[in-house]
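What follows is calculated from the coordinates using simple rules that are stated; it is not laboratory data. Remember, it's a predicted structure, so these values are computed and weren't measured experimentally. Cβ atoms are built from the backbone, for glycine too; each structure is taken alone.
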Structure 1
Amino acid sequence: MEPTTRTYKGGLTDRESFLVSTLAREDKAVFGIEDVRAVIGEHAKKVMHSLIRKKWVLPLKRGMYALVPLDAGVRGADSFVLHNLVIGSLLVEPYYIGFWSALNYHGLSDQIPRTTCVATTKAKKSLDILGSRYYFVKLTDRKFFGFSEHKIDSMKVNISTPEKTVADCLDHPEHSGGIDEIARSIFFSYRDLDMSSVKEHALKMGNITILKRLGYILEVTGLLSSFGFLFEGIELTRGYSSLDPLSARKGRYNSKWKLLINSEINWEGWMY
């Protein structure tokens, strides 16, 4: 027998109905306990417990909830899914969705990361919400730029631009699926990327290692002849950076790019 509103999704009291309709009218698809208090005053927590039990509200974390839309059906919260990037956008300020999550969003990577990466200027511990993990990468103010607003499930979400995503991933391969995933993304998407913009972002971020890794990737994938101009006038620092921070610091030294090659990029294997 198909579930009905009577058998599955609980009916609302007058107070609950007033709260739900007010939040919907104010377009507060995601809201906090203070929003509830502003509408109904006292007994906010008691009302929220009831709405959660009746499947009209989906709890995201302590004090934060998602209003289940009517088109979710009579199963309510049990059949309602809120996009991970939307949830990630609500967990810290300032923020932008970045690194591997942004690589996938922009179609630069076909790998779906299990963790949503959120760039911020604050230190914040990882969170587990609705079975998904949210990891926060603390950036200096100097590196916190290069994002734009995107609409996902009618919500506005800040996501790093494709070029800033590449620069961020080269800055922190450990948050991006590793150096091989970044190299693969660049190789298959270089025609759609403004590589000069990637360079400018790297210089603004103040980390020359980004350009070291980029140069090496372009060389081993046969693309350096097309993008050699990017490195004109660039003086690489003398110290040797690791190609892949996820791998042990051992391997061979590349004097051209001042890199310790501690992970091999087998780009020909990507074709099969």
Structure 2
Amino acid sequence: MDGKRKFALSGYSLPLTPEGRSSVIDAPPWHYGGEVIHINFRAAEKKVNRLLPPPLEMGPEPGAGAVWFTDWVSVSEGRPDLAFLNPERSNYRECIVMLSCQLKGKPGYFVPYIWVDNDFTLIRGFIQGFPKKLGRIYTTKLHELNPKVGGKRIGAKVKGICDVNAERILEGSMFFTRKSKAEELPAIKFYLMRHFPSVEDPNKPAVHELTAGTVTNVKIADVWAGKGEIAFFPSPFEEVADLGPVEVQGAFYFSIGMTITGGEVLYKYT
């Protein structure tokens, strides 16, 4: 093989190819729109604390956390027509478990567990620092014209279910009680951990760092508040149930839009 041969493969992520079209995901910016079931909870402080990597510390409300069940549509700046050209490459659902924390006095959420149902968001999560795993996520779909389901209103109810390899892992429910405003929602800032093992030494990661995404154009609309329920299910393979039992402290349903332009490294472990 000619060592001087020019490297001709391109793309943002693997696989790199001559034309660069086959990458699992495109380069940022990434644009998102979603419908979110947000359920607040409080767990035992020691159970939350053992999941927070230093230098993260317990948040202003120790033990607080939330579960999201989200139905997303996402496209890149480079392929804005993706939702039309191939909807399956732009639509996905996810289940997120997030824990209140802070870094140098700045509050946010750390994500120890998250499941998604599509490969492009799985790989994008690894690049950002979300510890994504594949699962099946199901959410209630409200509809104004269905006479037995109905739309968003007082008395409406929605549920999210996360199923992983034929195991039910997590359920969350919300019961609408009143119209709300975006100001009532907790501010969402994610602290993330990028971790890639070394191919030469499994005991020394090639990348191990605390990061935060750079988020712009955040818009929130059509917010509802209500009562919530969460159920964790034990598993020999998943550890999220170790957070329980939790005390549920209300729930929200809302629409959100945003753009992620990249991120920043906040702390390097290596």
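Starting from the value 20: which structure in 1, 2 was relative contact order in percent (Cα under 8 Å, 6 or more apart) calculated from?
It must be structure 2, since only it matches.
For the read-out FRET efficiency 1/(1 + (r/R0)^6) of positions 138 and 210 (r between Cβ atoms, R0 = 35 Å, to 0.05), a value of 0.60 was computed from one structure; give its label from 1, 2. Of the options listed, only 2 reproduces it.
If helix-only ellipticity at 222 nm (-39500 (n - 2.57) for each DSSP H run of 4 or more, over all residues; to 500) computes to -1500, which of 1, 2 did it come from? Label of the originating structure: 2.
One of 1, 2 was used to compute mean projected area of the Cα convex hull in nm², and the answer was 18.0. Which one was it? Can you show the working numbers first?
Working: 1: 18.0; 2: 17.3.
Comparing all candidates, it corresponds to 1.
A value of 16.4, 51 was derived for Rg and Dmax of the Cα atoms in Å, for residues 82-169 alone; which structure in 1, 2 was it taken from? Matching structure: 2. A value of 5.1 was computed for distance in nm of label points 7 Å out along Cα→Cβ at positions 26 and 218; which of 1, 2 is the source structure? Derived from the structure labelled 1.
Consider the structures 1, 2: one of them gives 6.5 for distance in nm of label points 7 Å out along Cα→Cβ at positions 50 and 250 as calculated from the coordinates. Say which. Structure of origin is 1.
Matching task: 0.95 is the computed value of FRET efficiency 1/(1 + (r/R0)^6) of positions 66 and 226 (r between Cβ atoms, R0 = 25 Å, to 0.05). Pick the structure from 1, 2. Structure of origin is 2.
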